[in-house]
Structure I
Amino acid sequence: MKHYMRFLLATVVSIASISAYAGFEPIPITADEAFDAVQTGTDPIDPEIAAVVALVDVRTRAEYFWVGTAAQVDAVVLKGEEDKTVWPDLGKVRLIEEGKFLEYTIDGRYKRTQVEKVAKLETTAIALSIPYQLWDEAAAARVPNPAFTSSIDALAEQGVEVLIVFCKSGGRSTSCIVNLDAEVAEKFDAIYEIDEPTGPVTGVHGVGGFEGNAYNQVYNGYVGFPGRLTEIQENPSVSWKDAGLPIKVGVQPPPLPTD
């Protein structure tokens, strides 16, 4: 696998027994890096490297459907101007200032629009649903997905070179790769997760994923608020929602593989 600087740092820390994980750790990146990599078909750390990239949501199927998942914006439709539809570059639209504005570019030109002036956003999910765990209704608990490894392996067999995984805040995304069969992991050029980029050095985890950290419900600490500000925290969130990136709710995940 490609040995990028963050991977080397993670390895050094693992050897020094600072990391809590014993297996291979995915390389942590921000949600922004993940989005750009998927949309441009490049490695998230080195955009000069072209790659077949897959973004995988490893949360439960219920979370994928009800909470929403990573998406792109196909079009922004403005109120009162039914013929005024704009198409943002790379499908990248960011919700900023705690939900008051959208920012994006069109042909490289920066645009900023008040949310109240937007009629709707047309979005498409860009994350695949491959749950690391399934919800057991009878036990009221998450249980392992027996098809997880084979489903990840299938991506490699289909030509995926760079794998990016995410969960709610960064715990399951680390665990699913740490526990992934080594022969499967080695089929990818690199494996990343959306989590604190300095995690391997600081030991910080759990401020990434789709919703980030609740920060004990302090100011700006409510988990999963699109575009919230977390700069006041010692370890600001790098999650998808905190970055204000597009989401899509109500996407039906594919049927689970059967034997």
Structure II
Amino acid sequence: MKIPIYQVDAFTGKLFGGNPAAVCPLDKWLDETIMQNIAAENNLSETAFFVKKGKDYELKWFTPEVEINLCGHATLASAHVIFNHLGFNQDTIRFQTRSGELSASKSGDLISLDFPASKPSPVSEPMGLSEALGRNPIGVFKSRDIMALLENEEGILAVKPDFKRLINVDAHAIIITAPGEKCDFVSRFFAPRQGINEDPVTGSSHTTLIPFWAERLKKKKLHAMQLSKRTGELFCEYLGERVLISGRAVTYMVGEIVL
């Protein structure tokens, strides 16, 4: 059996930036163990698989260790493949996922993802968080993930997590964020419990970051940067119950998996 595979750099306009994702279009679903093994073999933060069902696409995401319920950059990469490699000639793609219906729309070189918002609430700092980050947050919040607010962009860049400690913090994943110097806000994302120490660019974390910063800055349209080594750029809009997360993507590799 031969399965097409694309590797796409998402949330960037240039190769070797943003967050790389593998994308595998399927005619029908494979056994979940096989998909998990492919994701582990790819050894990228996420591998996306999709199957066309009528006018929509069923979409799944796997880290090298587990299937997850939401992934922004691999959804952007999947939309990029459908728009640019599979002859899709409409403006909007609908995905059916574990997080409900998601859509991706194309305008010029930007693809916009329509995701549910996940507004965070203030919480007490989890045990061990400051020690693992080497920084004391000025505020801690939670939605799916724990979000630590730091004072400035310099502090975000200076964080060198102790991942042996961070994996013991009671959290699905940890976002750190602060006001940006040349954009509205910056962030980084750590998910050692999901097999990803630091994710280069994380669409799903922005479902939390967008409502938080929209209310804090009193503006609905926001420009964001994720300050990993690869760096990602996101154009965001807060719609209340939903958020728009927009970015660019570029194809790095096209190939085949032989099973």
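Hey, volume of the Cα convex hull per residue in Å³ derived from one of I, II reads 118; which structure?
Traced to structure II.
Any idea which of I, II comes out highest on FRET efficiency 1/(1 + (r/R0)^6) of positions 190 and 214 (r between Cβ atoms, R0 = 25 Å, to 0.05)?
Largest calculated value belongs to II.
Figure out for me which of the structures I, II the number 1.48 belongs to, where Cα Rg over 2.2 N^0.38 Å, for residues 62-157 alone was derived from the coordinates.
This figure was derived from I.
Every number in this text was worked out from the coordinates using simple rules, so none of it is lab data. Just so it is clear, the model here is predicted, and its values are computed rather than measured. Cβ atoms are built from the backbone, for glycine too; each structure is taken alone.
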